[in-house]
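Got some structures for you, see below.
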Structure I
């Protein structure tokens, strides 16, 4: 698909209700209001197209930018391009979307380290979400790598900006479900941190209790793995 074709399809699939919900979540700027279900269908149709991804991001349209993160090629996302995109971030959802592609890029560790130390709220948010994505990967990183970030989260979370706090809590959860050792360390850190106060604006969204969420997710994963083993046997 060409950029013109994609933008036409995005515009046609926008809705007032989705735009309203997006605004309630603090999303501003140019927006058609396309559901993630539709974006997912478009991603499957486009597959991977780095050139198109960069064209879509350049439009400045929020829906197009989310789709750009879905169809971009991690192997061709340079550190310069990722940094440029991070500089454009204006909301938490887009920061999380960017983190998925950033975590798979060659420059993932360098950019994550840089972004998690950023004063800018959205770059920091992207950094901690990138760390969360890295924790979900089978990437050979050892426990010590993530333990040092658990220490940083525990030390800095309550003094961080709103959406950075949310992303740090998310990173804490994802590190905690990586393996049994990190589960124990993350739950202990979460207990010391206590309640993480995040302002979700005009929404009913809540910040997950990290310790509880880790325990529930680990239990769910164990149950899922046991079911898979039973089927295999």
Structure II
């Protein structure tokens, strides 16, 4: 097995465990009103320790609800309480045996049709974006893929909610290698081909993030996972 194949295999295994975490949380009815975002984050943290014995995360754990769903990762908004008719998303980066996972998913509490459409569309945009990337990966720059994703959001009737659409992912802690340079993000200023390898000629892998927003109604949705 090549080193690149081994890296991707490990990333997929780590990510599958993170999705298992959310699946168990869904089964146990974690996503309910009358708890704060912080409370839900702590419950998910405790569940991760119960299921996998992990306490290490490579970025801050995020639970956002209501108007906080409009905000990108870098913002630290007030801690809201989940409502009986609400939309929320989680963004977790657990580390499993030195391999990072980074997943995000949106949930809707209640029956609001627009919120449900938004939660559905964010995954459809992700899927469509992934298909475009796989069909064009040899010639896409980070800027190309960002602008494609932003326009794709428009075709579904939403605005795109972040200054980038994802980032590199790898063995923990990948950020010591990647840093904050725009070439390490799916960013409008990144003119490097996404398929460009690391200096040691190993393949780079990406987390693809889709953040859709409806500013008028103060709602947003988020979905992310490894791009492969």
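At a glance:
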{"item": "Structure (I, II) behind the derived value 23 of relative contact order in percent (Cα under 8 Å, 6 or more apart)", "result": "II"}
{"item": "Among I, II, structure where helix-only ellipticity at 222 nm (-39500 (n - 2.57) for each DSSP H run of 4 or more, over all residues; to 500) as derived comes to -12000", "result": "II"}
{"item": "With mean count of other Cβ atoms within 10 Å over residues 48-55 derived as 13.9, matching label from I, II", "result": "II"}
{"item": "When distance in nm of label points 7 Å out along Cα→Cβ at positions 56 and 184 is computed for each of I, II, the largest belongs to", "result": "I"}
{"item": "Ranking I, II by mean count of other Cβ atoms within 10 Å over residues 32-39, the structure that comes out highest", "result": "I"}
{"item": "Among I, II, structure where semi-axes √(5λ) of the Cα gyration tensor in Å, for residues 104-199 alone as derived comes to 27, 16, 11", "result": "II"}
{"item": "Entry that produces 0.90 once FRET efficiency 1/(1 + (r/R0)^6) of positions 192 and 216 (r between Cβ atoms, R0 = 30 Å, to 0.05) is calculated, selected from I, II", "result": "I"}
{"item": "Read-out P(r) over Cα pairs in 10 Å bins from 0, in percent, computed value 8, 33, 37, 19, 3, 0, structure in I, II", "result": "II"}
{"item": "For FRET efficiency 1/(1 + (r/R0)^6) of positions 112 and 144 (r between Cβ atoms, R0 = 25 Å, to 0.05) computed as 0.95, the structure of I, II it came from", "result": "I"}
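Rule-based calculations on the coordinates, nothing more; no lab input. None of these values were measured; they are calculated from a predicted model. Cβ atoms are built from the backbone, for glycine too; each structure is taken alone.
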